[in-house]
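Nothing in this text is a laboratory measurement; each read-out follows from the coordinates by a stated rule. Everything numeric in this text was worked out from a predicted model, so none of it was measured. Cβ atoms are built from the backbone, for glycine too; each structure is taken alone.
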Structure 1
Amino acid sequence: MSGERRVLLGKIVGVFGVKGWVKLQSHTEPREALLAYRPWLLRQRGSEREIKPLEGRLQGRGLVARLPGCDSREAAETLIGAEIWIDRSALPKAAPGEYYWVDLEQLAVQTVDGVALGRVSHLFSTGSNDVLAVRDGERERLIPFLHDDVVKQVDLEAGLIVVDWDPEF
């Protein structure tokens, strides 16, 4: 993998059976989309290694995979906790008006009147909408990511999000 920006897509959370299969937590939608990305960069205890999953499938309400060099339950147990990352360029192009969270993180945020509010530290979903967590020094603002209503402009090239938001809120 290159030195470009990476995206966390999942985590190894357990073992499945005795032949080295692992249980996966996926951050993709649908969850089995995780299996389509290649290669994975496994990060665990300060080390990284690139792998290409051999196979994977939905198993009940979860997701399982078989990884190269992982042929026993004991080998699989050593991978529990490993994070699964990919290069940002491996993601498909976003549709117009849609954004990957990783592309919004660290963008500057300002009001329609030009008042700087800080930078996007992270995003989260509330179920009804996504929320931008915007930090400026020690202050954090939680701004709903409601396109057209609150979020007036997202300019990835300029690294800027313009919002209709009261800076005192």
Structure 2
Amino acid sequence: MSNHPPRADREKQPNSRMCFVCGLQNEAGLHVKFYTETPGNVRVDWTATEKYQGYPGHLHGGIAAALLDEVAGRTVLGATTFRFFVTMKMELRYRKPVPIGVPLVIRGKLVKDRGRIAETRAAIHLPDGSVAVEAEVLVAEAPLQIAEGTDLDKIGWRVYPD
């Protein structure tokens, strides 16, 4: 599993300590780094290892879903004032198998921000640019008991240097 070097035209988003997708200290986690390319548009460059395979040589569909879920939710970071979002609904289309060991580009796009609810899209792109998995995701602002009770320092929510 690796993230590719950052490009100067992107703004790095925060990571946390233990989140399965972005947690940098989660031993089982994906350690994904997210970049805002423009407000509402997020990009991840990531290569999966065998640790995350389903069928031999291919990414497990649940891991693909987790990646798309996180990318979709992060489209609201930088596009609006800081808010935590949770997924309300996610519709996935698995179009092609996702191979292990090749560089993938995962993109998310904010389609419509309605305030407490936002419509987003996300996709995993193969090296040839084709879409392997795509998602339409409806996210909602996190319930107050989650958002207000979150100590950002405690969870390590910050931008870490590469």
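Using distance in nm of label points 7 Å out along Cα→Cβ at positions 76 and 132 for the comparison, can you identify which of 1, 2 gives the largest number?
When distance in nm of label points 7 Å out along Cα→Cβ at positions 76 and 132 is calculated for 1, 2, structure 1 comes out on top.
So FRET efficiency 1/(1 + (r/R0)^6) of positions 52 and 124 (r between Cβ atoms, R0 = 30 Å, to 0.05), computed for just one structure, reads 1.00; which one of 1, 2 is that?
2
For which of 1, 2 does semi-axes √(5λ) of the Cα gyration tensor in Å, calculated from the coordinates, equal 37, 15, 15?
Numbers: 1: 37, 15, 15; 2: 24, 18, 15.
Going through each structure in turn, the value belongs to 1.
Given 24 as the derived value for relative contact order in percent (Cα under 8 Å, 6 or more apart), which of the supplied structures 1, 2 does it correspond to?
Checking each candidate, the match is 2.
As an exercise: helix-only ellipticity at 222 nm (-39500 (n - 2.57) for each DSSP H run of 4 or more, over all residues; to 500), calculated from one structure in 1, 2, equals -1000. Which structure is it?
1
Of the structures labelled 1, 2, which one yields 0.8 when distance in nm of label points 7 Å out along Cα→Cβ at positions 20 and 60 is computed from its coordinates?
Here the read-out was taken from 2.
Compute distance in nm of label points 7 Å out along Cα→Cβ at positions 28 and 108 for each of 1, 2 and report the one that scores greatest.
1
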